[in-house]
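What follows draws every value from the coordinates through simple rules; no lab data is involved. This one's a predicted model, so the numbers in the text were calculated from it and none came from an experiment. Cβ atoms are built from the backbone, for glycine too; each structure is taken alone.
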Structure P
Amino acid sequence: MKKAYFVFIALFAAHVQGAFEEVPFSARASALGESLVADTSGVDAFYVNPGALAMADQAGLVMGHTRLFNDGEWPSNALAAVVPTKRWGSWGGSWTDLGSALYREKELALAWAWRWRERLGVGAAIKRQEVRVERYGALGAWQWDAGLLGRPRPHVEVGVSVKNVTQTRLGNAESPPALFSAGVSGGLFPNGKTSVAATQTSEGRSSWRAGQEIEVQKIFALRAGYESNPNRFSCGFGCRRRPLELDYAFSATSDLPEQHHFSLTYRR
């Protein structure tokens, strides 16, 4: 594994566009195939779409851990908090940390969103991204995200978001690609929520995503998801006993080892 790190670092020195690729923020998002562009259920919803933050009715905190490629030396940790207010909109903040001492990505974000009645949410986030490579030092940049989320019907949500809108360069290297996403979420089946999304990067890579959640009981839910590029299948479950929620997800592709995702959510 060490040899693979050094090869990756050598490639990074010449080309950094692989930095800040999508890594699941929470186990629920991972289990549903990263299709939650138009979903407001999770405390971390604004991480995918800042517009979803406007629909938050409760303050909350979520902590996530992902074991990438089933390798303990390549962890990803995340933390997010949401605080809705009546007069000043809703506020959210997130922090992510990926990698080890050899290669590490960090991102700190602050988001704000405003809601018009119960029909429309508009939000934006400012992010500080930093990549640190042993023996090469650190590169950093400020980025912006933006998003919209609408409710044309009581149980149907439609969302659009753009991540890394500004595509600011990381030092003298190239910038992380922008990610355009659009999706819909609703109750297609009883006791469950269906989500579908399409994404495309500024580099031209596109992907279709879908997820299905079924609430077996009020305290337990089963989930499954799929992503087309790369071909990735995922599944998981969630246990909820207010004020805590515990989620787990398993995902696998044909080319890479499986990944395990855990997250714990607290809601006031």
Structure Q
Amino acid sequence: MLDALRFEWTRLTTLRSTYWLTGIGLLCAAAIALIFGFAARNEQLNAEFLSIAVNGGASFGIPFLAVFMAIIGIFATGHEYRHGTIQPTLTSLPQRSRLIAAKILVVAGTTLVVTMASMMLNLGIVLVFWGDLPGLFDDPLRSALLGYIVYTLIYMLVGMGLGLLFRGVPSALVVIFLMPLILENLIVGLSMVPALDWLVPVVKFLPFTAGTLLMSVSPPDLGMAVDYDLFSRWGAGGVFAAFAALIMGFAWYLFKRRDA
């Protein structure tokens, strides 16, 4: 297992894409915090504002850092097939489960460190504009920020699983962008149509939509006249985690069964 971990760490740290994607993710999240701080600098800082600034706008817009870490996850598995390195990799490390476990551990550890660094950077930006961090360690803000870390980790695992499932990069990238940004939003929108109200119970099981509840400070409102009966923070996180486990588990099973 140590050899697999050493191999994956070397692979991750010798790819320029790792540094580019990490850097862009950090900059995008910090840019949101900076723009938000400049625009709302005269407003009183509350838990909602602080959460948006610290997670780089992930709770109400595109989760930039999570997306870029998911792309790193896709590359961790998809690049092996795209560049034909999977065969020499399996020749050196024939224990397939150990190889995938090593990829998960190394990329998850990197994601955790990068996410914490992003939050610290964004907190520094908040301090520049407001000079204070009210309620940072009190609920619901504390739970929302912890949820943001969990959300980013799960998002990355979905990307890694998709890269392994499709055995490539392009298809996994299409799904990781298409599903949360278009497909799930389309289902939520259609559920507000009276003739399609049978979609209402489905909404709370949409994985990426459920995942965003991990970062919520106040109860979300997806539709003014529709009661979606959404799960609690950690219940919704369980839906997102179950989706990631399903993708990764199926991909792992096929990886062990299929030829390289």
Structure R
Amino acid sequence: MNEPSAFSLQSSVFRFPDFFVTILCWTWFIPGFFLFFSWRYLACALFAKEQEQCFQRLNSRFFRVFFHILRSTAPSHTWEIDEEVAAIRSAVIVCNHLSYLDPLLLIALFDRHRTLVKTRFFTMPVFGWIIKKSGYFPASGEGRFTRMMIEQMETMQDFLASGGNLFIFPEGTRSRDGMIGDLNQGAMKIARLCRAPIYVLQLANTDNLFTPGRFLFQTRVRNTISLKLLDRIKPDYQHHTPSAAVLEQQVREIYQRKTV
């Protein structure tokens, strides 16, 4: 039987931190959830008057702990979060998309939030129940999700007016080259309908920590993850309501202007 080469052993040892951090994070997601948060969600569902708000707050706290674990165990990654971002209220937020970490980071930043979630997640046990209770709405309003989409849209204006944020990744998928792809006008239509401002955010380098297509976190690379506010669009809805196409073009121009 062939013995492992020295190179294979060195490679395995070198990758151990990635494996350790990945397993630790998954431990928080599954056993950690059931030990420390499942009873909180149950209490929220049984006793909270504002269930959606309660669920959103719990989601935010859950992922704050997750990022605390990640930042502590992967110190080669530096995090720079614009203070202006966490202060955003009553807005439709659009952001570029690089990694599965992106929506989790925005949930962690905002106590009051809604977002679009892939429809297949609504059918998952436990997780599907949580995202329904949290007021998230399906990315597709077809079939049995039509009513859910309508109900969420009917309350969106009041939700935003009360200080909540809706964040959407208008590219619809993660960018593999860092460039901004085609932008879906859904976020702009919601902003227009609810007469809400649009805040344009830019994430950088989350894909260097959790690379699309890879299972393990990349903990050993020197990397700076940043989230910054590029600009804001505040139309004068009282006198002129721009079309969704015009708002989409303005968002694209902001990305092009700020990233060159």
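Which of P, Q, R yields 1.63 for Cα Rg over 2.2 N^0.38 Å, for residues 78-125 alone, as computed? Intermediate values should be presented prior to the final figure.
Details: P: 1.52; Q: 1.63; R: 1.31.
The read-out comes from structure Q.
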Note to self: With helix-only ellipticity at 222 nm (-39500 (n - 2.57) for each DSSP H run of 4 or more, over all residues; to 500) coming out at -14000, pick the structure among P, Q, R it was computed from.
What the structure shows: R
Next item on the list: Could you figure out which one of P, Q, R the value 2.3 for distance in nm of label points 7 Å out along Cα→Cβ at positions 214 and 246 was computed from?
Entry: P
Margin query: Of the structures labelled P, Q, R, one was used to calculate Cα Rg over 2.2 N^0.38 Å, for residues 118-157 alone, giving 1.32. Name it.
Written below: Q
